[in-house]
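Just below sit the structures, each encoded as structure tokens.
Derivation of every value follows stated rules applied to the coordinates shown; laboratory data play no part. Nothing here was measured: the structure is a model prediction, and the numbers come from that model. Cβ atoms are built from the backbone, for glycine too; each structure is taken alone.
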Structure P
Amino acid sequence: MTRLPFATTDVFTTEPYAGNPLAIVEEADGLSTAQMQTIAREFNLSETIFVQTPDDPAHTAKVRIFFPTAESPFAGHPTIGCAIHIARGRNSGSDWDDEITLEEAAGLVPVSVWCRNGVITAEFTAPQLPMPMGGDTSPALIGAALGLSAGQIGYGAHQPRVWKAGPDFLFVPLKGPHALAAAKPTQPAWADLSRNTNESVFLYTPAGDGTFRTRMFAPDHGVPEDPATGSASAIFAAQLMAGGDLAEGENTFTLVQGVEMGRPSQIGLAVMVDDGRISAIRIAGRAVPIMSGQVTPPTG
């Protein structure tokens with residue numbers, strides 16, 4: 001049985017064993033969906049990305065992304081980590097620029113990758129713009145599901161909302177860092193929230209100077225807590241627009257996630273606004289290689 005090369009990398013960080021770990025399985029054309037899901041469950045990271053030959057030879061690669069329990073149409077930290085992994089493999093020296101185009105289920109994702117003084121950064125443009133979704137976003141339900149009071153949910157014009165752009169998330173603004181640190185999925189209210197609103201919950205609170213502290217819980221997808229969520233960070237642009245935090249032109253923010261897990265991550269968010277509407281969303285970050293090896297595909 002042919003073994004496939006794999007690598008792991010920590011994404012949205014410059015420090016090993018921080019950020020969000022990612023498994024990258026290469027030469028994955030011969031794998032079935034069931035085999036990919038089994039391998040992702042074996043790695044048991046928040047996401048595993050499988051690299052295949054692109055449908056269009058003008059593109060860099062076709063990729064499929066899996067949680068331990070299901071496939072995702074798009075995700076940020078696999079996109080950043082995979083693009084840096086590919087670019088690192090085909091460039092040398094301490095200063096270079098590269099353009100990567102990934103075919104993802106949610107659409108084409110262009111990624112700019114550059115290296116300056118040996119430090120590699122990648123930035124992608126989100127393949128979809130956020131759309132609103134329904135669901136019960138009452139502070140009483142959300143607070144109970146997070147072990148918080150209803151009074152800790154929301155601030156100013158920021159109120160809980162559900163948005164979708166490929167994956168979908170419930171975005172929950174919190175009144176200060178103490179509420180953010182105290183939050184945790186709490187049964188049985190969490191089951192009610194998942195059933196009536198959303199299974200993935202992104203929490204945030206402002207930290208000043210264009211920085212937000214964030215957390216993300218998705219235990220129903222096999223992710224009790226995520227150290228960095230690039231897809232949610234991109235969709236967060238819609239929450240910022242609804243909260244009145246975006247001006248015409250380019251708006252830039254820094255999202256700090258994973259602190260409570262001991263895996264701090266830093267995500268760069270840029271939102272372009274034209275005529276009062278979001279026209280483009282970009283996510284930037286770095287990644288650190290950790291290990292490499294070979295994986296034996298499961299039978300069947």
Structure Q
Amino acid sequence: MTTTQHPIGSGFGARSTASEVIEGIDLTGKLAIVTGGYSGLGLETVRALAGAGAHVVVPARRPEVARENLAGIGNTEVDALDLGDLDSVKEFADRFLASDRSVDILIDNAAIMAAPETRVGPGWEAQFATNHLGHYALVNRLRPALVRDGGARVVSVSSVGHHNSPIRWDDPQFEQGYDKWKAYGQAKTANALFAVHLDALGKDAGVRAFSLHPGGILTPLQRHLPKEEMVALGWIDEDGKQVNDSFKTPEQGAATSVWAATSPRLAGAGGVYLEDCDIALPTEEGRTGVRAYAADPKEAARLWTLSAELTGVDTFS
């Protein structure tokens with residue numbers, strides 16, 4: 001199959017669940033890593049992968065909370081990781097590589113959204129640093145484990161939020177004025193572009209990459225948003241009850257990640273943006289699909305170069 005943005009008729013859709021898309025797939029003997037896999041979509045993603053037989057490693061900024069939330073789900077282990085701290089990323093990767101294991105699935109799921117202006121590391125904008133640069137460094141540092149047994153799938157959880165902003169090449173760290181939604185949009189565009197170039201660099205070693213929009217879901221991702229703003233957006237009412245019928249349940253929201261990580265329909269493909277358990281259409285308007293700037297190989301290569309310069313790591317080029 002080609003890797004252009006054309007739906008393939010997966011047989012699943014917006015209301016499919018993680019358990020439905022993985023039904024009949026045996027992951028016994030496989031190892032998956034799911035960042036942020038202890039709440040919201042990540043937790044449902046871990047539940048589905050572990051239920052299919054995979055051993056799932058959950059790197060967590062709050063390991064004690066992760067262990068509590070994962071209690072009762074077998075085939076899981078927790079380790080410490082703060083994606084906003086590149087030393088923490090290196091320490092996690094070093095520990096994992098020392099365990100002499102390969103990775104079959106890596107899902108870059110953890111994220112922050114519409115956060116107040118926050119600086120991490122050497123003054124980086126926190127959404128770009130956490131959602132993109134931390135995952136960029138993690139994947140690069142785990143390269144030996146990703147290529148070890150013939151390759152792996154890397155799934156980068158983006159969002160329709162990428163429609164809010166391309167990469168701001170003149171001011172990627174928002175040093176000239178901060179806008180929380182444009183910062184989130186840039187970070188989600190970066191997630192999509194990361195998959196484009198990782199797939200180009202990694203496919204000869206069997207590493208294939210995908211990005212995706214999971215759908216609108218009320219999860220802890222909204223923790224930075226005041227209730228009044230979510231009411232104004234039409235997500236909830238004054239009592240905090242969800243009123244947007246297009247929103248998915250967490251298990252439905254996890255379905256596209258799980259499908260991307262496991263579907264045999266995607267064998268031999270990569271570098272594409274997915275939504276509702278299928279390859280998304282390109283779009284320049286509307287509320288679905290992938291913007292051209294988030295699927296542009298030249299933009300992706302430029303972002304990779306910038307990311308390598310900022311993080312000091314580049315094992316795929």
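Things worth noting here:
- Structure responsible for 4.5, with distance in nm of label points 7 Å out along Cα→Cβ at positions 8 and 64 calculated and labels P, Q on offer: Q
- Top of P, Q by percent of Cα pairs over 15 Å apart, for residues 72-119 alone, largest first: Q
- Structure (P, Q) behind the derived value 26.9 of mean count of other Cβ atoms within 10 Å over residues 40-47: Q
- Given -6000 for helix-only ellipticity at 222 nm (-39500 (n - 2.57) for each DSSP H run of 4 or more, over all residues; to 500), calculated: source structure among P, Q: P
- Structure from which 1.6 was derived, distance in nm of label points 7 Å out along Cα→Cβ at positions 48 and 280, options P, Q: Q
- FRET efficiency 1/(1 + (r/R0)^6) of positions 32 and 256 (r between Cβ atoms, R0 = 35 Å, to 0.05) - structure with the largest value, from P, Q: Q
- Comparing FRET efficiency 1/(1 + (r/R0)^6) of positions 200 and 216 (r between Cβ atoms, R0 = 25 Å, to 0.05) across structures P, Q, the highest value is found for P.
- Comparison of P, Q by Rg/Rh (Cα atoms, Kirkwood Rh) - largest value held by: P
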